[in-house]
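Listed below are the structures to be examined.
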Structure P
């Protein structure tokens, strides 16, 4: 009977409630681990780092997690549970599809800001799902797919009720999710007092698109020339070595994209290419070196696309849109793939900075097309820096589109995919 004196709330916060204390410590551990994983990467973060940052011993930490892999798994499942809980609350408060999507989009910024201000939990960016194994990976992927399907259903609902213009629901959802997932990589550069303003400007781009003139953007027709591999003459050893290295880098990229850094084996790559380990290691020093070169090759390709785009289009909007489609084509054709930035934290800081410096330069070049579009009227007045980040996030998530939807034409799929950024979700009065 004495237990009845305590209400449910007071019982849960009682210092004598061991279950509540255990749950509170576990949540604190997952939040702190998520913060470190997002900044340093899971590979560079040790259990000692997590324990030390919380004033715990490593032995104490093992009471809550079995290993670092288990900690990553728990962080990812915790993040997905929070996202699903957000959707549960949104669905209770809002019936309209557009309102649900808008609220969910803004909630990501609110969650990030709350964590930075110490008012909420740090939420792990789902960067290395591919590194998980067995049942853990299946459970995380199943929860992620369920989240994706819930969001896609909002798009379908909005099209039916007329609050969202006709679009390809799977591609549109994938693009929005990619842009949202990418926020962890750039919001830290925004003053906290401006985060909500930035969030609303980002939502405006998703809602109304960047196209100027009041009518939907009509994509230009382009022809993707298939590059033929030319085998160099026998005596041209340098050219042959270059082709071999490119084959190693492209195959390495596929493995890193699908299996993560820790799940990728150099011996497995050598076996896949039907080359001896000796021949492989003649060109590749170690796994970290291979990853760095995979990023470098992808950046070389993107820089080439940025250089060629002005020759194929007229307005700034056309240059930006063609750039997106050509990158998408490489990502999803035999010319690619390009590396996913999910593995960037596996690089040591010095090499990571080199890659990010080149990436920032590419983003600035892309932003120049958008600024040109504002001047020529093809792009409406927007914050081009935000547009760059949103589209970069979507481009990073554009790999393996065939795993998400049927693709008859890669270029048509690219048009569907980026349509939300150029034309927005909301129906246009004149189109």
Structure Q
């Protein structure tokens, strides 16, 4: 059975980059009728916070994700300890004592000599007595001993990958303070949870190479890996520094619709055009990992705005009934009101604003050159209530009296009645007006 996972770290709120990996793994599992695991990577107890865990669930539920099981890595520390013991017994786990400063000096020296900054395995030559002496001074950290051979796999996006393990440092799996690091926890979990496919960012390619050796040493089957391109800003600039401002909760707060985000992210970076979908099922059905490329992918949050507006424009009243009701629209007018404004809002928050204009009257927007014209036209406006023929009859009379026509006639009248240069058809707008424009 196809099994995928999304393993966010609760050290911050989910951002658009996290969503990319989550959506790809989710779509693969659901399209194959498989299993999707939500795994909370909370082994860093100092930085992991409950508010971020809660935020992960809130954001994913808002977007329409479902999962078949939830796992917390903080509850599996015994499994990681057993795996560490297994690697020690195999001679693949060794203790090191260099401080960060000492490691940095080693790297700089290697770079100055034109060599790759790879850990020199000096700890392997330490005697038991030397280890004991160092252990008394400082805590030791543990590395996995790589077989220095080529690591190869066929990547689901990048194609054939070949990495020389001799060019990679033996990965640290347990820190000096005892914290289990991502690489060890992830390998154990993926193996024991039967994960068959893993999609993640291209910045993990080297990490994948080391994990493949660890998975094989663990005696498990290596999953199918795929590495999606990294997101950049709209001009190719690094997006990583801005991801904190592109959190899913921030996008939600400014009114971006889930389906706009999902539709955009399901195709961004692929050879397929972005197409607005109406459901998660449609997103999944149209997802094809093989269409994604390796080149950096430009992301512009402004692209989400028109998708949100189009999505709202296609919704039935039932989908926005709570917002329409909260705005104070009488039930008897709700259907006509939504039919009037549904293609003229950018976010749900604008629903209340349109009803306020209809209910209380707009603050007129009148250009100086149109003041006399508007005064004359408003004097000709019939009394409330208006009907479907009011706009046509009124504008015809105003045209006859003033000689104005076309845009010079209709635009000033629209701005005077609605306070806006754009909006619904005025013939449909007037019958719902409860009050005339406010007097300036």
Structure R
């Protein structure tokens, strides 16, 4: 394993598992089409006189931000005129909703780009916004499984039943939130929040890109330490557009770290801060589970209602007088227990979860005021809370022979999750590998 990508659970705030079943083992995404996800719902209605084009596009091995950059270049429009409902990782086949302020025939012609299939396109009168879709439908193959089909099926069934009995699966942020195998985006965000913008730039550039040989990898690390950005630019792959933009800005204006970061897409800049909040959230939920607390409510928890399948930011504190009623709402799928995504205004729990939340923030020397970035206020965050559990819908699985690995098996999982939940966090309870590379 390349040490540049050998990140583990603890690097993104995870520890242990909710279920106590044997590990299924195996690896995800050994082939690009082993991981398929389709956004469900949220498409704007057709309006032939509308100023935008809505397109449902199937992308193969395209990270969302990289596709948006490539599409804006091809359409000769600003990135600001391309909108999407959800951000997806690169390795996989993703069916996503986009809107473009561009002519319909030119959007349809994006299908000529390798790895891009325009499923449908039509004119509409509103732009896509993040979170417009209702859910994501997954079809995921886990390969390289050792064991007989019957024993593998038993592991899956027992894990599923245990998780159901315990209130669902932990709603962790998955490796994709943190840069997949490299687990670096939250380190960028942490440095931004602490005003260490040089550190943020260097954390983003990080270790040598994958694909470089040992000599070039050492040259990359030496050039980064010495701040020889022209040398880094020479080593960049052609497809590393964001890194190249950042390096061009550093070459033009050395030591202007904020200007360099502003060369990245706005949603990616904000994602760095979100990723640090996500890391702290993962730590909080991991420690709740380690204390043996359930995923349903205990006294002191802050519970949020679910209306029409959507999380509502209306906090109800679980107390002895309402605990039974609150947990009945949770069992019915009409409410969820939440944990902290820290920020300037996010409310904190009381009771045991409140102690955990305060302990994590204290351990990492984080205060509310840290989430105000005076040098660039767009990087500030009010924070929020997030459901600690997720219950997959339409769950099914099958076990078969793995054609890539003679004598081994594969398991195919199909299920739906609400937007914002990670399939890899569900599958983590089955696979039980500490290596992020097995999921990414």
For distance in nm of label points 7 Å out along Cα→Cβ at positions 26 and 394 computed as 2.0, the structure of P, Q, R it came from: R
Given -21000 for helix-only ellipticity at 222 nm (-39500 (n - 2.57) for each DSSP H run of 4 or more, over all residues; to 500), calculated: source structure among P, Q, R: P
If Cα extents along the principal axes in Å, for residues 266-409 alone is computed and equals 57, 44, 32, the structure in P, Q, R: R
If distance in nm of label points 7 Å out along Cα→Cβ at positions 90 and 362 is computed and equals 4.2, the structure in P, Q, R: R
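All of the numbers you see were taken from the coordinates with simple rules; none came from a lab. Computed from a prediction, not measured in an experiment: that's the story for all the values here. Cβ atoms are built from the backbone, for glycine too; each structure is taken alone.
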